[in-house]
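Structures given as structure tokens follow.
Just so you know, all these numbers are worked out from the coordinates, no wet-lab data involved. Given the structure is predicted, the values throughout are model-derived calculations rather than measurements. Cβ atoms are built from the backbone, for glycine too; each structure is taken alone.
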Structure 1
Amino acid sequence: MLQSKLFTRPRKEAPRDEVSKNAALLVRAGFIDKLHAGVYTYLPLGLMVLKKVENIIREEMNSVGGQEIYMPSLQPKENWVKTGRWDTLDVLYKVTDQSGREMALGPTHEEIVAPLAKLFVTSYKDLPFSCYQFQNKFRMELRAKSGILRTREFIMKDMYSFHRDEKDLKEFYEKMKVVYARVFERIGIGSQTHLTYASGGSFSQFSHEFQTVTVAGEDIVYICGKCGTAVNDEIIGIQTTCPNCGESKLKSEKSIEVGNIFELKTKFSEPFDLIYTDENGEKHPVHMGCYGIGPARAMGAVVEVYGNENGMIWPESISPFRIHLISILGSADSGAEVRAVAEDIYRELEKKGISVLYDDRDLRAGEKFADADLIGIPHRIIVSEKLVKASQYEYKDRSADLEKNVSKSELLALF
């Protein structure tokens, strides 16, 4: 893509009301725009990153048999009354239409997916299965802050699994722990993200969160120095040792919750009479599990982990482009030749199927480099008058802090 054709552009300064690193950098670099507190527009570069995060998640959900669906955000009051959450869930946005009909803007979809499953589940032969979606969620977050880490409208990947008994649910639940670890590894924060024991509430003794360690985190977790498992601050009072290996040395760290999984059991199947008939003709409630990841929150966590005062350094797996190609036009006499060489390498890379952001703008070198640092694409190629004369390109791998001059054939061999 030609950078001159982007309708957005980097800003010199972050908005004064954005104090978190992820919001400051993403707004400055032209990835997102703040509409109002807790609500953001994803601009072209930001949406590219978000979609890459989503696709990694999608591939991993499909790997365990998840089937993608898309459920409504506007949900009937009666479903929430059945589960008792219409009057108890304090983050629920409630709306009323002109006829007086009350509805909810969905913060989650258990109240929708359970009656949906009832349409198709009658026999034990219909189980198990799992379905998931990427859907806008709405939560009345009174303290919307921390950029895209804590918002009022956000995208959630929520997956729901359906099982004949608790044993089958637990087996799938253990698989999902592994799948989630793979997701965070692939988006570049695996080494900083810990499986974390949290309160199971009314569902079970424990649920599990995936917490990414960063000084910008709002949560506190206690990490086992032996196995890397963590315990959430809310249950550390009763859990003085690692619940995984029994180690007593737990170190506190700030962290961001990027995913969670719950054994719902029959909490939502019973209100909707979601049952199946077994081999002997006996009826049983379906057991359910729930598995959530916030793609935008994960994106924000990546920025918090890897961003610095100059900008972002995206992991290659979710970078908006693989290469940032920059032409330094120099004098009027050499500019045309530099541009021609840059355009040639741009076409060569695109022919190889490599995504490239080509900075073809007529700006000074310092401005281009500052914008490139801010945008954070991991591989950078520079074409300048001096390099053209030497039949070379400057290549920089930002994640490895590597710089070198290479010939055209050496450059193309890198990708």
Structure 2
Amino acid sequence: MTVNASAPDRPSNYRWVVFALLALAYLLVYFHRTCPAVVALDLMKDLRAGPALMGYLASAYFYPYALMQLPAGLLSDTWGPRRTITIFFLLAGLASLGLAWAGSVATAMTARVLVGLGVAMLFVPTMKILTRWFPVEQFALMMGILMAVGGLGVLSAAEPLALLSQAVGWRGSFLAIGAATVVLSVAIWFMVRNGPEEMGLAPAAGTAGQASAPAIGIRQGMRLVLTSRGFWPLAVWFFFTPGVFFSFGGLWGGPYLMQVHGLSKPQAGEVLNMLAWGMIFGSPLLSWLSDKVLCSRKKVLILTALGLTGLMALLLLFPDSMGHYQLRLWFLFFSLFSSAIVVVGFTTAKELFPVRIAGTATGLVNLFPFLGGAILQPLAGLALEGKVQTAPAAAYRGAFLIYLVSALAALAASLFLKDTLPGRRQGERPANS
């Protein structure tokens, strides 16, 4: 399909249809990612799994997710993002249906691996599509909105999932979410396109020529990313910061609230809802703070790393001393500092490299959060093994020490980050954007 030469030089309104479908898919990605926190005790009872084994079961999502980030970038740059999303998101839906029927830990772990494999191919291709449909200056804002929608996925995996699982069981819940994932994958195939040019629409401002720009080879693209001095501090930051969120917010936060504070499942879901609200409001807020107030990516990343370190120190020192409303406030800021902040991190990654290797660069960067989650989830589980039944507060202190060290490592990495934004103060675009 050719571009309509008479089309006005402004973004097409159809971009909102594209964004809505991809954002809804991203909501489901976060649901799949964080749902074990609420149903963890049910899964442990039904599948006869202890804390360490449950940690491995939950982290089975993260290993394939991490390993598929580079292929996600490469397939986005070769197959095209729309095809990549559709095929793998369909796999995730079918695997979720399989998880609902799992009768053993081995079967559940296999299904969880396939879910992780399928949803792994959503975020990087989505970023590539957004670079084509939205003007350059709107990218950080759209990323903030996308992350906010991801927060709705966290919200749906907290109190709503707790209520649903009480009504139809955890198996019925996964049947429903698997069916929704399958339906959405079909809708994306029929309604989403890689760029406006494929529908005869004018390209968004600042994106003209991206589709026809000379491609950068796979080896050259990887070499450009991996040899960049700005890449590795960002990779370390991504390993520890979202890694802590995935480990505690995505798995052990729910059992902690129930075992240490004695909350019921719905009460724990209410507290875990704050993770979602932190993302929903925090992602656009931090984008705005970075773009308009501090005019810096690096300053925002350093400040939130300091905040995360303080929060983990507080939990280590006083694991069982906070009341219900204090816990809600703690989880709100925890989400802000460890999850919502990734919108600034990904915008930094995008601005570090040419748009022609946006998929490869984002895929390589996006490998590290899920490696962090894959390692920190079972590591925290090992810290809890054998102790949580007799002395839960003391057992969780071991996990919180791991999280505090991780937060300190993220803070150290943030000090070495390259700031990609200051050029915009003079009305310039970031280098290589």
| query | Comparing relative contact order in percent (Cα under 8 Å, 6 or more apart) across 1, 2, which is largest? | reply | 2
| -9000 is what came out when helix-only ellipticity at 222 nm (-39500 (n - 2.57) for each DSSP H run of 4 or more, over all residues; to 500) was calculated for one structure; which of 1, 2 is it? | 1
| Upon calculation of distance in nm of label points 7 Å out along Cα→Cβ at positions 21 and 117 from the atomic coordinates, which of the structures 1, 2 produces 2.5? | 2
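For the read-out mean count of other Cβ atoms within 10 Å over residues 101-108, a value of 18.4 was computed from one structure; give its label from 1, 2. Please report the intermediate quantities before stating the final value.
Details: 1: 18.4; 2: 15.0.
Clearly, the read-out refers to 1.
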| Given that log10 I(q)/I(0) by the Debye sum over Cα atoms at q = 0.08 Å⁻¹, derived from a single structure, equals -0.41, which label among 1, 2 identifies that structure? | 2
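Thinking only about distance in nm of label points 7 Å out along Cα→Cβ at positions 149 and 341, which of 1, 2 has the largest value? Can you show the working numbers first?
Numbers: 1: 4.4; 2: 2.5.
Max of distance in nm of label points 7 Å out along Cα→Cβ at positions 149 and 341: 1.
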